[in-house]
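Read through the structures below before going on.
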Structure I
Amino acid sequence: MNYRAIAAIYKFEMARTWRTLLQSIVSPVISTSLYFVVFGAAIGSRIANVEGVSYGTFIVPGLVMLSVLTQSIANASFGIYFPKFIGTIYELLSAPVSPLEVVIGYVGAAATKSIILGLIILGTAGLFVPLHIMHPVWMLAFLVMTAITFSLFGFIIGIWADSFEKLQAIPLLVVTPLTFLGGSFYSVNMLPSGWRTVTLLNPIVYLISGFRWSFYEISDVSIEVSVAMTAAFLLICMAIVWWIFKTGYKLKK
């Protein structure tokens, strides 16, 4: 394992975050704070509680997941797409660095940024609503697993995309709507049975449900199912990344 190569890629990607601090950290935190103000204060005042938890407190895990998902994809997809765009990807592929080391460097940096952002947003949420995390270890485990999984997903998108429009198409048109419809701002149990069945086809439901369980021990599906679905998505993303490097898909002209 070439740890020096991994560290070089990791440090380069992390340095880009500090150069774009306003876009990478400040902007998502401000946007999430506005969600707390609008949904937590305006709408929360009209909803007494959800499954025994005040509405403002209930939406915290969903908002953290929303930011972690979108930022993991954005960080990882842009991180690998930009070297493709300017042509330096071929220097990386010809260097004595294995595909595993490339993935660890890029995905590790993207996941680290998302985890840091998620923790900052969690701290910010404490300024708006009272928070109590009943299972902090599970909370961190879900946060890390989600960040790694969607960083891998973003890495795949970055390899697949051949334009900046395609780079943002799936996050904007697919992932964000699925996150909003995945129980970020409501409990799936509040839906009619037919819509609940349809909603359970959304994989984001299982991520948010498991993450919310770590806070309040309430969930739309069992914690075992949430863990299994998250792990399955992680394995699928790992398999696709392995196939990309094995076949050279979108990497070799």
Structure II
Amino acid sequence: MDDKLQVAIIQAELEWENSEANLEMFSEKIKAISDKAELIVLPEMFTTGFSMNAENLAEETKGKTLNWMIETAKHKNAAITGSVIIKDHGEYYNRLFFVFPDGDYKIYDKRHTFTLAKENLTYTAGKDRLIVEYKGWKICPLVCYDLRFPVWARNTEDYDLLIYVANWPEKRVNAWDALLKARAIENMSYCIGLNRTGEDGDGYVYNGHSAAYDVLGNAITGLDRSDEFVEEFELSKKEMLETREKLKFLQDRDSFSLD
């Protein structure tokens, strides 16, 4: 078991519906990340912004963005994750990729499509939750609106790290701050929320507040920053497990199943 996990998060402004510009921008920011980083986290729909223009923007699963992620992961010898607009068998998905350093990858399709923005009318909701095993860590990656639904995130598999990649608007950022902290506390897990900043093509403003919390809800990094930044930090599985063993809160969780 690897005790430590070195994580890098990139909070950035996205060029609206411009995948080439966004991939170039992230390539430059990733160059500055140290060789110690083992996991790089990017926002939701990081090549386009949160767009409902799927018909014109969607890529095939093994398209240019996944290829870019694979090449980047291999070059940095680090896993990389974020979501992209994908067309698969005639359906559109807000699909998260978790790409390993060797180029292998896992997918998670966003379960809770955002009805307020009519995401549910464009994108097909995912059905399966993903638990990734990486360097001795069990990681549960989720997407934006999933944050509002604690049952979907409930730690029934004893995962170690919960990740949310997002385009979460400024007007509801208080909920973002509160729910990220709550998800860490109730699941006795590290929780990372990676949001974007800037304004999108629909006029929505994003002010970041990307952050990481430990199992007791203590902030590790981030919080109220609204500027662009790249930050690296270290997580300790040993410290997490010691806290779980001492407090034993997860042992008292309710048993349930999801349909």
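Nothing in this text is a laboratory measurement; each read-out follows from the coordinates by a stated rule. Remember, predicted model here, so these are calculated numbers, not experimental data. Cβ atoms are built from the backbone, for glycine too; each structure is taken alone.
The value 17.0 for mean count of other Cβ atoms within 10 Å over residues 101-108 was derived from one model only; which of I, II is it?
On the way: I: 22.6; II: 17.0.
Comparing all candidates, it corresponds to II.
Identify the structure, out of I, II, from whose coordinates FRET efficiency 1/(1 + (r/R0)^6) of positions 13 and 53 (r between Cβ atoms, R0 = 25 Å, to 0.05) was calculated to give 0.10. Don't skip to the end; give the middle numbers.
On the way: I: 0.10; II: 0.85.
The read-out comes from structure I.
For structures I, II, calculate volume of the Cα convex hull per residue in Å³, for residues 61-116 alone and state which one comes out highest.
Values: I: 65; II: 80.
The structure with the largest value is II.
7, 31, 34, 19, 7, 1 is what came out when P(r) over Cα pairs in 10 Å bins from 0, in percent was calculated for one structure; which of I, II is it?
On the way: I: 7, 31, 34, 19, 7, 1; II: 7, 33, 39, 18, 3, 0.
Considering all the candidates, the number was obtained from I.
Tell me which structure, out of I, II, gives -22000 once helix-only ellipticity at 222 nm (-39500 (n - 2.57) for each DSSP H run of 4 or more, over all residues; to 500) is calculated. Can you show the working numbers first?
Values: I: -22000; II: -7000.
So the calculation was done on I.
Can you spot which of I, II the value 20.5 was calculated from, given it is mean count of other Cβ atoms within 10 Å over residues 157-164?
Numbers: I: 17.8; II: 20.5.
Matching structure: II.
With relative contact order in percent (Cα under 8 Å, 6 or more apart) coming out at 20, pick the structure among I, II it was computed from.
Details: I: 25; II: 20.
Computing relative contact order in percent (Cα under 8 Å, 6 or more apart) on every structure in I, II gives 20 only for II.
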